[in-house]
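Take a look at the structures listed below.
Every number in this text was worked out from the coordinates using simple rules, so none of it is lab data. Just so we're clear, the structure is a prediction, and the values are computed from it rather than from any experiment. Cβ atoms are built from the backbone, for glycine too; each structure is taken alone.
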Structure P
Amino acid sequence: MIARRRVLSGAAALASPAFVRPALAAPDHRWRLGHTAPESFPIHKRLVEAAAEIGEKSGGRIELSIHPDGLLGGQLGLLAQVRAGSVEMTPVTGQSLAGVLGSVFVQSVGFGFAGYDKLWPALDGDLGKALRGQIQQRLGMVAMERCWDFGFRQITTRAKPIVVAADLEKLKIRTPVDPDLVAMFQALKAAPLGLNLQDLLPALQTGAVDAQDGILPLVQAAQLYERQRACSLTNHSWDGQWLCVNAKSWGRLPDNLKQVVATALDKAAILQRADTAASEADIRKALTAQGMAFNTVDPASFRAVLRASGYYEKARQRVGEEIWGTLEKYSGRLA
C-alpha cells in the first residue's frame, strides 16, 4: 500500500499532526484519525479542513487530530486499531476492507463501472448504503456516507493501444502484487506479472513486461511516458476509501455532534473527489505534451470475456446475491 499512496500529487504540505483545539474549555471527545497518505496529498488537506470545521461547529466539544503518513500505522494496522477502538477513525480502501469483508470487493470488480457517472450514483445510493450496513454489522465500524476517491486504473503499453479484449491476449502486463487484479487479467487471457512498484521500471527495460496497469498519477510520477507511448482509458478497476469510525466511539456522541462530524467529513469527501478529477485532467494534459496518446474503450468486449471465463460468477458468489443485484442496477448485466 505504501507504494500506491506515494504516486499521487497534491497540495502544499501541512503541519503534522494537525490539531483543532477549543478556545475556552476542554473537549468532551478527543479523537485521533490516522491515515497513510503524505501531508502533501489532497486527502490530508481535506481532512485537516474537516477537523477544523468539526472543532468550530461542535463549539470545541470535539477535538480531532489528524495523523498522516502512517504515523499511527499502516493501512491494515489502522483498520485493526479502529476496530479495537485504540484509534477512533481511519480511511480504508476497498481493497483492504475486502480482505476481511468480501462484499466490499464489489466496488473494484473488473469493468464493473464504465465511469464516474455510474460509480457515484451507486456508492452514494443503495449500493453504498448496503456496504456501510455490512461494515457496521460485521466489522464494528460506522462508515461515513461519502466514499473518497482513489481513482480508476488504466493500461499503458509500449505502442499498440488496448481497444478490445482481444488486444490483451498473451500481453505481458505488470500489476501490483494483488491477487484480485492478477485474477482479472488472467481471466482476460493476458499474462499478468505481479510486481512491486520499484520493480516496474526494470521489468519494462528488460522486456519482462510490455504493459502495466495503474492510476494516472502513477504513470506521471514514474515517468512511464518514456517507455509507454499509449494509455488506454479502460477504467477496468476502481478503488476508494471509506472513512470509518469505531462504532462504540460513534455511539458515545449525542445526535447533534454526530451530525456535525458526518456533515464535515462528507463535505470534505466531495471536495476530495473534485480534487482528484482536476488532478487527473491536468495529468492527462501533461502526459499528452510528453507524447503519450490516449484512447477510450467500450467495456462490452471485456465484460463478455470475463463473463465467459466465469470471473463474474465467482465475484457474485464472493459478494453475495443481494450486493451483486444492487451492483447490476447500475452496471447492467455482468454475470
Structure Q
Amino acid sequence: MNSEYSAVSAKLKAMYSKFLTKDDYEQLLTKKNVGEICGYLKSLPAYSSVLESVNERDVHRGQVEILISMEIVDEYLRLYDFLDSSKREILKFWFMRREIEFLTQELRYIFTHESRNADQVSQDKFDAFFETHTKINKELMKNASCLADCIEACKNTPYAEPLQRAENLGSDFFSVSMILEMFYYTSIWHTVNRRLDRTQAELFKKALGSKIDILNILWMYRGKKYFNFEEEIIFTYLIPIRYRLSENFIKELVHAEKIEGFISLISETKYAPLFAGVDNGIFPEENYRTIIRKIDKTMFFNHPQSLIAVYTYLDLKELELDNIKTVVEGIRYGKSADVIRPHIQID
C-alpha cells in the first residue's frame, strides 16, 4: 500500500500494544470473583478509563461486560474520526454489525417475550454516535411488538427489505437472525468489490472468505446435529458466497447422511481444525475463533498500511472481549483455571 496509511498504521500499532498478554490472562484466571477481575482490568491501560468509576466490591457480570465492550466503541470512534471520508466507507460495516446486534436484541424480546434488560449502564458516547448515524427509528423499534412494527422502524434503512422477506416467510426469531446475517455478509462482500481497488479488495476477500465458508459449515453442522433440518431449509439460510468451498462440495455436505460423514468431508479441507477436539468438549465455535484470530493476525501484521488492518484490528479486539467474557463467565460459575483456559485464545 502507500504512505497515506502510515499514520493510521502507527495508531493501530499503538492501540494493539495495549492488548492483553498471556500473563494478563493467567492473572485473570487466578481471580476468585467478578470484582477481582474488574479490579485487575482497571489496572490495565486498555480498560482503566472505561472501568474507572466502577466499585469492584459490588459490580456484577453484566456491568463488566457492557463496560469493557465500550472500549471497542471508543477505539472505533477514534479510528473513525482519524480517517478521511473516503476511508470511512468500509468502517460502516462495523457500525452495521452494531445495528444488526441492536435489531437482533429487540427481535429476541419480541419473539421470546423476554423482559427488556433493566441494566442501566451509561453508554452515552455510543448512544450519541448511534443516534447520529443510524436511520433506524430506535423508539419505534424499542416499542415494537411484532415484525411488522420492526419493518416500520426500519423503513428508511437497508434492513427493511430483509425483514419484509422474513415476514413474508413467516419466520421465527432464529430465521430472522439468519436472514440478517446473510444480508450483512452479502452486503460487505459486494461493497468490497465495488468500492475498493483490486489489491485491497483481494485482501478483504482473504479475510472475509474463510469466515463466510466457516459460518456456512457451522450452520450446516448445527442444522444437522441439533435441529434435524430438512436439506431444503439448510440451503435456504446459507450465505450465498463461495470462497474455497465449491457449490458441488456444499451439496455433498448438505446431503451427508450422518454427522460423522459430514465431519469426515470437512477433514479433507483446510477447515479440518474446525472440529478438532470436539470429542473432548471443545465446541466448533471456539475453534472458529481460533481460526479467525489466526487469519486476522496474519492480515493485520502483514498488511499494516491498508484498510484491512483497521478491519482486522476491530475483529481482534472483539475476540479479546469474548475471551474476557469467557473468563468472567467461567469464574462466576466456579470453574477452575484449567477448565476455562482451553476455551480462550492465548498466544
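General observations
- Top of P, Q by distance in nm of label points 7 Å out along Cα→Cβ at positions 185 and 257, largest first: P
- Parent structure of the calculated result 0.75, given that FRET efficiency 1/(1 + (r/R0)^6) of positions 209 and 289 (r between Cβ atoms, R0 = 30 Å, to 0.05) is the read-out and P, Q the choices: P
- Value -13500, calculated as helix-only ellipticity at 222 nm (-39500 (n - 2.57) for each DSSP H run of 4 or more, over all residues; to 500), assigned to which of P, Q: P
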